[in-house]
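Several structures are given next for inspection.
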Structure I
């Protein structure tokens, strides 16, 4: 496919290449954008305004969005607070437990070395405050075993934080099985579900104490997400706020509620758009079949992965240079968008114990089939094969 520029309906000039980086972010569907525009320009009231119909309509919209989103993970509406995204949700879940951990003497936390920086960095902050954090390494599969977590449990273990789907490899972690086991203990479970929400939904209906959700990974605008905080019977997770002012969202996330973003996160068009798994699997097989003409390895356990994320390393190829050579065909990444400016080896692939030349040069392909209509797997594989031949 030839790289070219095209003018969209709003007059913006955009590159017409196959977009294979949905693990970083997704396009907002025009129908979803229309919902946002409606709540910005027509029903624009403040959900905290109780004296007129504008405010009441906004309040009802927020409640309907809350009820729907909570229902998707088998939770109650009162269990869900809205946030600006999974990063904020992670911070509230992790840092919000610190005071309780300090008061109770439970300062031990278990996590994995392959978590997103939005989990690792808050935990490093807690470590500086005297908490003991175990960072488990998964091995070449990229999957943390349930047994590995349970073996590290102690009477003073406050929390286990384990991601649902790894953002670089697409490997699914055993969070549902772990939730069942941890419910028998006093240890809380937090799951960063930024990559798994609305995609591997059944897992998140397990009795997980806290679930972080991101909107822009599933076609909603950037800047919206949620934190689900389930009770254990009558007992609440003892979170303390990390911000103050206004008392909104059960006093855990103060600030004026951005009603347009909540409307987008729960609108019908968005719900329908993410259900593309059969097509995602077909596209994965087509890509792997085409790549068979190249020399590559898959990074991570292919039997426990979501169908729309594939991490591969190509023999003898520097990933950054390869991306430049492929930019006329596909938009891809080497890993998390939050660390894409770094040229150091992927911390995820390194924690899996992969050789440095592999960990440094992993390429992540991620897609929604509806966003990759222009993708030509055969042409991509041909180009890569030619580049590899040049290096011989």
Structure II
């Protein structure tokens, strides 16, 4: 039973069929405009760009395709830095619970002379919009706050932050990898200048995502490309466009928005089943679940180490004990630590994340295996 959908989701069969057709038949380079295969590829890419833009109330030319949300985060955070140097705006506001794909670029900027303020969350895993806004100064270049946390599923106050930044020059970046197609309403606010998306978190293919770079009037966000070598994606992300993946991303997005209500209802029901199934183990739930995505649960089982539980559940239930980006060299969750979760609970924390496609799990067997460890 796969319950690690915050790490990645399975590709929807309808999406996979479209991708394979493009790999095998419409395999042209979208940059080759002198023949039919290239023109057809460009048409497919243009349609995909339009689909992604429409889901967010954006313009087609505000969608920059990337290899995923990690690259989009890096382009947004590191790409805005030269503008900060040019204008002497070297202050950045973010949070201590961001994904490493934001925190590590921020550390690089801090090492090069930028000042970075990281706002702490409350005990429920949510940062206060008032704290974020209070940290903003006249020389603030960038505010970067994730839409929802990848480890806890806790939704962050993006709408309030957008409202509070009206009239301020600071650029606002939102890592929306975990909410796009699942909790998208706050992402429609055009005060969000830069937004990072990932296809494989929404039942699309790995290896593709997007950076939404919205105009302010006629002005585009002043980003400097991190790589050079071509004019693709308005010069921000050079390289041959992976047309099959881009089209698969768009198809996955279409399905996510068309089926949103049914998917949410299924995930809410599954959540109730998970909580009821784990109840005999007296789990400690991390985060305020009125503000949590319906497909995520972060828990600790008293007296148990997360690694031991995952071994006990092997070939029964697949879960994780943190973000997939750090699982190769496990470190205790910086997110739970920032929330003030006791160390023994941090070491015992498990993240369960399901989807509308998840079949029922055998919770009595899961409980039995855990009890055998005690």
Structure III
């Protein structure tokens, strides 16, 4: 019987890198998923998506994967997007371990919503994400000068306490803006209690080998999970349909959010007219247009989402949004940014009621006679 090859041997003979490259090449087959559009534009975005997932995986497993020295990093932003990311959010995450206790400190800022969650993150194995503990800044003790402190542990603590479970492996933070230009982001950091005089270990062959394998597994599992989810929206094409809320929570959804997910597809002369006749009392709401891979479209250069603060309302308090290839007469225009199909998401955030949102395809030429025209 052959002796198992250890990580040092794998690094020395190049197997670590070769296996990583081979697995990365095999992951490209995800772009050929059965129900994924096979036009060159969507495939190009698919390969870019894989490159983005690679960056996310390497940051998570290789650069910031030590729970003894956790680092809050931003896993989804302008050029790394996954799982119906919200452009109104600043996402942060850190690897943690329930055998340790942690302290989060910083300043609250003025961002509209700040939430902390401990989770069991199984994205790399295709198992989604389960929330163990949740802490909303509205329920926290914040000092008069805006500073805050949270203890993260399995054992209950006085003050602001964020519980962990025996399988917790990650901390997630969501900062949700309504007006990014005028709101100030919370500035926070995390440290392991008792680590003041310790330093991280140098990179080892074992860590490198394990991290590269983990990064590729993350690409395969995460991309496959969300591609399959996008395909499941096809029966509600061009609707704003309530999602399976239990599934949303199982893959890391915010407990304060009620989600709607669907697919969309428009011909060059068509538009999607979306009407929310009743807007409930809520912390906020938002609508986001995405590509097939469930990435928000490029919000740096295009108006691809609206929220409670940025939308123009009807006289009766309702909201009309138009998804169109060119500017319509309605005020709330969501640009398709060169896309003709994809996915979409509507969120009621912090609402006790979740009224329906209606959508229908119309000819672009008809928009001048329909609701929501500029006044």
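Quick note: the coordinates plus some simple rules give every number you see, no bench work behind them. Given the structure is predicted, the values throughout are model-derived calculations rather than measurements. Cβ atoms are built from the backbone, for glycine too; each structure is taken alone.
Numbers for the structure displayed
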read-out	value
Answer label among I, II, III for the case where Cα extents along the principal axes in Å, for residues 67-106 alone, calculated from the coordinates, equals 33, 21, 13	III
Computed 1.0 for distance in nm of label points 7 Å out along Cα→Cβ at positions 163 and 347 - originating structure among I, II, III	I
Structure from which 4.5 was derived, distance in nm of label points 7 Å out along Cα→Cβ at positions 99 and 235, options I, II, III	III
